[in-house]
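Every number in this text was worked out from the coordinates using simple rules, so none of it is lab data. Please read these numbers as outputs of a predicted model, since none were measured by experiment.
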Structure P
Amino acid sequence: MQNDKYDSFLITNPKNIYYISGFTGTSAVLFITTQENFLITDFRYIQQANEQASNFNIIECKNNLWDLVMGI
């Protein structure tokens, strides 16, 4: 990604989330930057996300997803 025009990706499709991260939960998004990878989900899936997506920083979304992503 460093050689491309993009500096981040937001992935919302559950099949793509599983393919990239291994996470099987039904409520999540991936936010991938040139520096870090984030899996954002709600409180129901935090433990599962930590177990299945160990290469990602797990963030609990408590309110507005878009505000959270913009703050990263």
Structure Q
Amino acid sequence: MKAADVCRENGWVVGDRLVGTEEKGCLAEDTSIIEITAIGRSNVLAVRVASQRYRVTGAELVWSLDHRDWRKV
């Protein structure tokens, strides 16, 4: 399912913050919080606002939303 469709299905809109944990098997997990900045026909742009493992740069990136179980916070 396309990321934009996931947002529409869950009622997520621009400005919503989502939290999700990426599991790496035996490697370290990462829990991140992102803020949705745009929802297009198929893609979602978001900014990572917090992360256990990755540096928070403030860069707006395309997110697939398919490697984590996301929930609104």
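Some points to look at:
- When relative contact order in percent (Cα under 8 Å, 6 or more apart) is calculated for each of structures P, Q, structure Q comes out greatest.
- Which entry (P, Q) yields the derived value -3000 for helix-only ellipticity at 222 nm (-39500 (n - 2.57) for each DSSP H run of 4 or more, over all residues; to 500): Q
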